[in-house]
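Student: The structures come next, written out as structure tokens.
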Structure P
């Protein structure tokens, strides 16, 4: 397994749309602000984040094949990171490797990340990368249509 990050290209949008249309992945992330498969909302969101100079977005490749994406953005002045891995590739260490690569590319500290309380896999990925659990926030998860416990982690 060779995991790498590269810049997003226009030709990646179909794979990204397919990834974000996965209902199980959307449910696990829980904070997706639109219905999976809503192309107009997807296009508007990706146009906005790709044009935001504060957003850093990469395609994750595993042995040269599309495996998901990683991103970093500012929220309330704090640099956040996140990622989304193709569901068929969960549990193979791709997320861990992608987060490690991302941390090499983002010198800024502290970095913040969060997961919904039941996303134990992502919590393990963050802890392996050195993120430390800080606290739980009660947050509205648009995808789930309810309030959830969001676990907040900090690095540096």
Structure Q
């Protein structure tokens, strides 16, 4: 059997993926520390952000889809947010059992406080990087994500 070899681009992408895994881990760790005084974690902050970003209230399954996350994990975090009074559930007129998730006033305050902490963090992280460089990385990441989302096979 012939051993598969990476192309030069495949080799570069493999290194980038490893760097992205490490970056994700660091972002989550630092994000957790950043919002811990607000009673949040990076995961809770991410869910609150998805609720804010949605054009209208959505059920958990849609939030999970938008985040590219597992529905059961999102449901667990949503339940925790609900227990803490940061989100509420509304009746979904289109589906009896899939309630809509909405922010409470307390949830909106927590999210806005997190974003106030996030702005200087992002400014510091972006120091020395050009907008053009960051936009290029963003395009590459979005392109890879779209390719993965459209892929039915795993090599």
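Any read-out appearing in this document is the output of simple, stated calculations on the displayed coordinates, not a laboratory observation. Owing to the predicted nature of the structure, the values given are computational and were not obtained by experimental measurement. Cβ atoms are built from the backbone, for glycine too; each structure is taken alone.
Student: With mean count of other Cβ atoms within 10 Å over residues 42-49 computed per structure, which member of P, Q shows the largest figure? Walk me through the numbers on the way to the answer.
Tutor: Values: P: 13.9; Q: 21.1.
Max of mean count of other Cβ atoms within 10 Å over residues 42-49: Q.
Student: Work out relative contact order in percent (Cα under 8 Å, 6 or more apart) for each of structures P, Q, then name the structure with the largest result.
Tutor: On the way: P: 24; Q: 18.
Comparing P, Q by relative contact order in percent (Cα under 8 Å, 6 or more apart), the maximum is at P.
Student: Still on this model: Among the shown structures P, Q, from which was the value 0.92 of Rg/Rh (Cα atoms, Kirkwood Rh) calculated? The partial results should precede the final answer.
Tutor: Details: P: 0.92; Q: 1.04.
Going through each structure in turn, the value belongs to P.
Student: Given 1.00 as the derived value for FRET efficiency 1/(1 + (r/R0)^6) of positions 106 and 130 (r between Cβ atoms, R0 = 30 Å, to 0.05), which of the supplied structures P, Q does it correspond to? Kindly include the intermediate steps, with their values, before the conclusion.
Tutor: Numbers: P: 1.00; Q: 0.20.
Structure P accounts for this read-out.
Student: Now for a different question. Assign the value 21, 15, 10, calculated as semi-axes √(5λ) of the Cα gyration tensor in Å, for residues 18-81 alone, to the correct structure from P, Q.
Tutor: Label of the originating structure: Q.
Student: Between P, Q, which one scores greatest on FRET efficiency 1/(1 + (r/R0)^6) of positions 66 and 146 (r between Cβ atoms, R0 = 25 Å, to 0.05)? Before the final figure, lay out the partial values.
Tutor: Numbers: P: 0.20; Q: 0.95.
Top value of FRET efficiency 1/(1 + (r/R0)^6) of positions 66 and 146 (r between Cβ atoms, R0 = 25 Å, to 0.05), among P, Q, belongs to structure Q.
Student: Which structure, out of P, Q, was helix-only ellipticity at 222 nm (-39500 (n - 2.57) for each DSSP H run of 4 or more, over all residues; to 500) derived from, given a value of -22000? It would help to have the intermediate numbers written out before the result.
Tutor: On the way: P: -9000; Q: -22000.
Traced to structure Q.
Student: I would also like to ask the following. Just checking, which of P, Q has the largest value of mean count of other Cβ atoms within 10 Å over residues 74-81? Don't jump to the answer; show the numbers that get you there.
Tutor: Working: P: 12.8; Q: 18.2.
Answer by largest value of mean count of other Cβ atoms within 10 Å over residues 74-81: Q.
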